[in-house]
1. Taking 3.8 as the value of distance in nm of label points 7 Å out along Cα→Cβ at positions 47 and 79 derived from one of the structures shown (1, 2), identify that structure.
2. On mean count of other Cβ atoms within 10 Å over residues 55-62, which of the structures labelled 1, 2 is highest?
3. Identify which of structures 1, 2 gives the largest calculated value of mean projected area of the Cα convex hull in nm².
4. A value of 1.28 was computed for Rg/Rh (Cα atoms, Kirkwood Rh), for residues 63-150 alone; which of 1, 2 is the source structure?
5. If you work out relative contact order in percent (Cα under 8 Å, 6 or more apart) for 1, 2, which one comes out largest?
6. Check the numbers for mean count of other Cβ atoms within 10 Å over residues 143-150 across 1, 2 and tell me which is largest.
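Readers should treat all values here as calculations from the given coordinates under stated rules, not as data from a laboratory. Computed from a prediction, not measured in an experiment: that's the story for all the values here. Cβ atoms are built from the backbone, for glycine too; each structure is taken alone.
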Structure 1
């Protein structure tokens, strides 16, 4: 069975053969499907099927609406997403979240290791580096902010699909995004001021990495099934 990563590479390569008009529509479909909270493998397999329909439509000289049997491509995608979600059980829904949590732990571990040891490394080199990471209230509060922000952004970009890019719409989108990021920055500053950096516990970075790697491979293995 082809790995999900290979499917993504194959899709990106084949999509370059689309016309500019169809490429724009297909890019909206990609964004909508990948942000629809379905399993990555299901999303990529469906996108490959849609891409084949696009390519066949161009070869036959017909519209993509004719090939798909509908002019409402967004509703078509919504129906597909609903069909996939209805077939999932609890394990299917949780597998990719476990994988993403593992990735998050690995990335945060490296970032914290670098930030905590940066000054020490500049002054003393590798002599006094600490491999113990501090888990404090500041880190927890950042996590509590990042997750909702990620969900909001995914919902926003998903809803922006299949809309005409008018000048007024672009201006509205610009100010909406600007206000959103200003609110995020203000919330993060407020958390840092009122919550502070209260040390909760310290663990060796190796433990964090092992936990992150194990969670990633468990989630990836289950999601590929």
Structure 2
């Protein structure tokens, strides 16, 4: 399948602008650019997909909602709404990855050993942040387990799809983990950093890689 890459140009331009505005802490311009990213990626997917998988579109819709809610991340209720939205997006990706991997063959028992690095990620993040999370502790634990499951299921596609499709979605899932880990440290750590530009770069890269991997 030939991907119509020219259609992704508006998405990439807006990504670069959003990352630049995050770096310069220009909040009004961030608010203007960020909500358009996932809708543009959804249009790109629709125009390139031979057979549209509506679960991909649902994942992007919940990504859009998460983006909008986290623009108001100074309030716990909005942060929780953002976490739930992104969680739902990951649940749809889990379903997509699981379906494609099990169409090839069931996951062998020994493959579960690859869960150990993900368990280590969960342990490290919560060892650093658990005491500062307060009422967000439980949803954050659920969210971290879900995103690690999403990444593991993208890894399980190794037998089911082409090497390029597998690599794109798996690298996308790892980029998601990096983005969300940095976001967690920005939201909950006492030593807050200005990681907005890196968070958005890894987040948009993750979504783009996953969509491209699912198109191939």
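1. On the way: 1: 2.2; 2: 3.8.
Here the read-out was taken from 2.
2. Details: 1: 12.5; 2: 20.6.
The maximum falls on structure 2.
3. Details: 1: 16.8; 2: 11.5.
Of structures 1, 2, the maximum of mean projected area of the Cα convex hull in nm² occurs in 1.
4. Label of the originating structure: 1.
5. Of structures 1, 2, the maximum of relative contact order in percent (Cα under 8 Å, 6 or more apart) occurs in 1.
6. 2
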